[in-house]
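Computed from the coordinates by the stated procedures, all read-outs in this text should not be read as laboratory data. Please read all numbers here as calculations on a predicted model, not as lab measurements. Cβ atoms are built from the backbone, for glycine too; each structure is taken alone.
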Structure 1
Amino acid sequence: MLKKRIIFPTAYFCSWNGGTKLIKMCIDSILYFDRKKSFEYIILVPDKNYISIVKRIYFIIKNFIKALFKFKINYIEWPYHNGAKEIRRSFSNRKNVKILGVDYRDEEKYTNNYDVNFLSIHLSSKGKKIGYIFDFQHKYLKKFFSKNQRIERDKFFKKIIKNNKLVVVNSHEAKKDIFKYFEKTTTKVVVLPFLPFLNFELKNLGTRIIKDDYFIICNQYWNHKNFETAINAFKKFKYSNFKLIITGQLTNKNKEYFLSLKKLVKKNDLQFKVILFSNLEKDAQLNLIYYSKALIQPSLFEGGPGGFSVYEAISFNKPILVSDIKVNKEINYNKVFYFKSNSYIDLSKKIEKIYKKKFKKISKNNLIKYSNKNKYLFGKFLYRLINDNYQKI
């Protein structure tokens, strides 16, 4: 019997860290579960093709020239490049996997020729597909979106729902929102299970980068991530023995917000207490999470419980401090601590409590053991999702 050929078009997901993590998590887990190699896997990556190469060069030169006019020398990488590089690095040597360099605009030429297009965000109704919708942030935090952006996102989601018989989401809250805002939908909506696992090698963590004790936030520098609450919470700890480390992906689109955070740090005289990093290599970011006292997630909105930095912190068995927004209540973990959203006073109390608390450490061998269990279960879920619904989609 011929094997089913599952195709992962990754261009859309390679443009931001959370998307890259999601697609990696899905591919890594299903490969881990499918040890009999019942499926063949094809990954489309936005690199090593003429269109993507030209797009990257144009993007870099355009931004370099813009910087020169402002009397600066500034190199900004094409947003899709690092995600594509990470996907290739993770799966190039895996058996039963074929990677093709395909630009986003050409993905549909390939997806329609395979059995299942997984995590599809294409708007065509052709072929067997399992669609994906990330979140409805534009419905709740309208001030961060223009009117046109909100209209376009509604149209985008409507077409995905219309053209897919099955759609996956990251949370029960996102599922509720689909039926709330698209009441007449008959599309089946499935929530991905909350099963954090390590999708990186512990041996690559290296030695501790920062010697001081510290808490950490790992988010993109977007307004809704609400870094201000954490920075203001650290006014109370100006003379304490620990710091706040913030890492994030910096682009032209969020540079203004990033600069406003630096000003806030300076205004409160916290330059030596709150350290901001941008565009760190992934291994360095994971090193910082692993050696931290705890991870803080002050976000005002997430598509999935806690976002992917929470997944990584849980994989390391670290305590996590998260805002008490609804989606975060879906986190199933014995070291989660909630603080009142937007309350730096409540957050500072929880930081103090966690810093003083002694947590039992788990060996790296046990971390791997627990992680592999979750990876197997997540892969099993995806495998059955594809296999059981194949005739229906």
Structure 2
Amino acid sequence: MNRLVLIGNGFDLAHNLKTRYSDFMLGLFKFELMDAENKPRRPVKNSVKDATDIKYKGTKLFTIHKELGLSRITYRDNLAQIQDFDGLQKFLNHYNIKILFPKTQSKGNQRVMAIPYDSILKAMYERLSSGDMKWVDVESIYYEHLKNIINRFSSDGQRVFDQKSKFQVEILHTEFHYLKERLEAYLTELMGETPKNFGTYDANFWSSIKGEFSKSERQRLNLGEAERFPESVHILNFNYTDTIYKYEDHRRSPENSEASVDFNFIHGEINKPNNPMIFGYGDETDEHYSVLEKLNDNQLFEHIKSFGYFKTGNYHRLLRFLESDYYQVYIIGHSCGLSDRVMLKHIFEHKHCRSIQLFYYKWENGMDDYIEKTQEISRHFDDKRALREKIVPKPDCLPLSRLSLSRR
């Protein structure tokens, strides 16, 4: 029997890496507020402010309105010191800065061709202003906006997908490309500040990943003495970062050192052209997906994950592993949200999947997210009996802190 290890953003967060969506968006707006100092400005009519348009490939994403005459040195110093989104809001209020998102978009400068457009950047900014967001929420917001574009109907009830709709999709994807490009730049800078390896943590970490199946699991699954350990381990990394590689040598594990370990960066890696980042939505079982197909416009699928998987052999490597033998699933820091539904459903409901073990997050007040995680997993099961049989009960699961992770 083998072991499949799903690694999500919670793994990076457990290493004190600032990889929350709010961390990235804070970095994005700090970058643009700083960079705006070097860009052309225009006066704001009937105001003591000037305006800087933030554009990407000719499309205006948002505009920064800032009062004239601010001290550049003080402004830059205060901006650099911001640590969280609340701090950003206080900074904007202090300097009376407004971030304004366009309500319309037009091709070129022809305002007569302007069409209404609901910015996803605006939606994400507003959500962050009212509370934290997860990466799965970002991908869901993108898909909701895509559905809103195609769900426009004429007075007689006919679906309308015209040149206006296609232009809205084009702008939506321009925004999403901008987010993806800024994300890669943000993570590149972030990972450049981390150590190359975690040294003494290697052995303890790999003992957890390659270690024996628990006694209760061996009894429940009728595993013999010769089947105490997984024969091979497949690391399915949903992150773009190489944090897992910093635990350098899995052969240093004091237990089961001979077991093979395969690293699969299923969503790509930063700065790896041969394994590009996949950023988008992955629930093709959604009722609106068939509508996308019937509209017969390929640009609608630009950020549907399945088409990103075709760019590498990573998905087929996963399929070969699933078919090779029975396996246990470890879930380490993955939210198991619907944006990866097709893949997770295939993994969890596969005939070779024997059990699903969670490494849950436990807060200082004693609360944890074990039940929340099981609820997320349940959405990927049609067979609820199989769900109850496969999920390992909480007494036999461990908090993430028991994995001997480095805290940098």
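Structure notes:
- Origin of the derived value -0.51, -0.78 (log10 I(q)/I(0) by the Debye sum over Cα atoms at q = 0.08, 0.10 Å⁻¹; candidates 1, 2): 2
- Structure from which 2.8 was derived, distance in nm of label points 7 Å out along Cα→Cβ at positions 146 and 378, options 1, 2: 2
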